[in-house]
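Listed after this line are the structures, all set down as structure tokens.
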Structure P
């Protein structure tokens, strides 16, 4: 049985995308990228929403040579199975990617149970299913020294959860990674 993780970067005020739809302010420094490369190598399956898929699929065709950390991430990305959750897409033309028209908590539990490793749910709308169901075992959140003011929130409104801090990392760009596990008190 696998473990379910939610990992994403957000502004100090909790947005993953600002009110104009931009997230260029979240580009990682070399050391932050290296950290997430290591975390990505633990992933056996990504579960992504349509917008996150459209953002991340560039890694399937990214040419080598930009930098060592981007080459490492692209290689890791290509080795991971992806489940894309969308009721608007009709098909996928990418390796290791399958379409799941409507993600439910029950279907996500099946995906995690069938996994031998980490299943990472990515994208706040898709992750909301798992967060609301209390299924997320670990959250890996990089908080940036940027205030977006509005946009798409990291966590769904009304969510309550007890978490235990597992680790923190401070990166050269002033961002901080906060790694939380589901609290034992939360079950």
Structure Q
């Protein structure tokens, strides 16, 4: 039986250029197909140009809002896709890091894949957490107080908030399964109904 995520709200944050196509498009489509409401927030309202393998142009995604317009209240999860260019630019964006901090402070689930955990490192949110990422981030994770592991998905519930991480697009099936599991346990407001 397919997962029913009706009533769940997810926010994905990206820059307008360089996000790895499958790390944004596949989770967003998966979640929407399961009934969740997913907003994609980018730096501007211009189309998001995804890349495949950090170099070849992928599909374009129309953002639903800008990072400046984000109100984290009411979302049950933050999704941070990778792509080297996207993640490196995102971690230098004060608004994006502020969004990450607000989700973590509110103890809201965060899911990050590939280079996406760079934003968590920048927000000082990996201290005491066990996570995975693209292998080149392991020193950054360790230096920020996290424990890096090499596996398809790592889920950590320490400090009363859930962090779900994966290494690459090859890990998407395991990543999405953990996201579904986490979202199924999200308490819905009474007005959301099922």
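For which of the structures P, Q does the calculation of relative contact order in percent (Cα under 8 Å, 6 or more apart) return 20? Only one of P, Q returns 20 for relative contact order in percent (Cα under 8 Å, 6 or more apart), namely Q. When distance in nm of label points 7 Å out along Cα→Cβ at positions 111 and 135 is computed for each of P, Q, the one that comes out at 2.6 is Q. Could you figure out which one of P, Q the value 2.7 for distance in nm of label points 7 Å out along Cα→Cβ at positions 71 and 159 was computed from? This figure was derived from Q. Taking 2.5 as the value of distance in nm of label points 7 Å out along Cα→Cβ at positions 47 and 103 derived from one of the structures shown (P, Q), identify that structure. Comparing all candidates, it corresponds to Q. For which of P, Q does distance in nm of label points 7 Å out along Cα→Cβ at positions 15 and 151, calculated from the coordinates, equal 3.2? Considering all the candidates, the number was obtained from Q. Which of P, Q yields 2, 10, 18, 21, 21, 17, 8, 2, 0 for P(r) over Cα pairs in 5 Å bins from 0, in percent, for residues 7-118 alone, as computed? That value comes from structure P.
Laboratory data are not the source of any read-out in this text; all were calculated from the coordinates shown. None of these values were measured; they are calculated from a predicted model. Cβ atoms are built from the backbone, for glycine too; each structure is taken alone.
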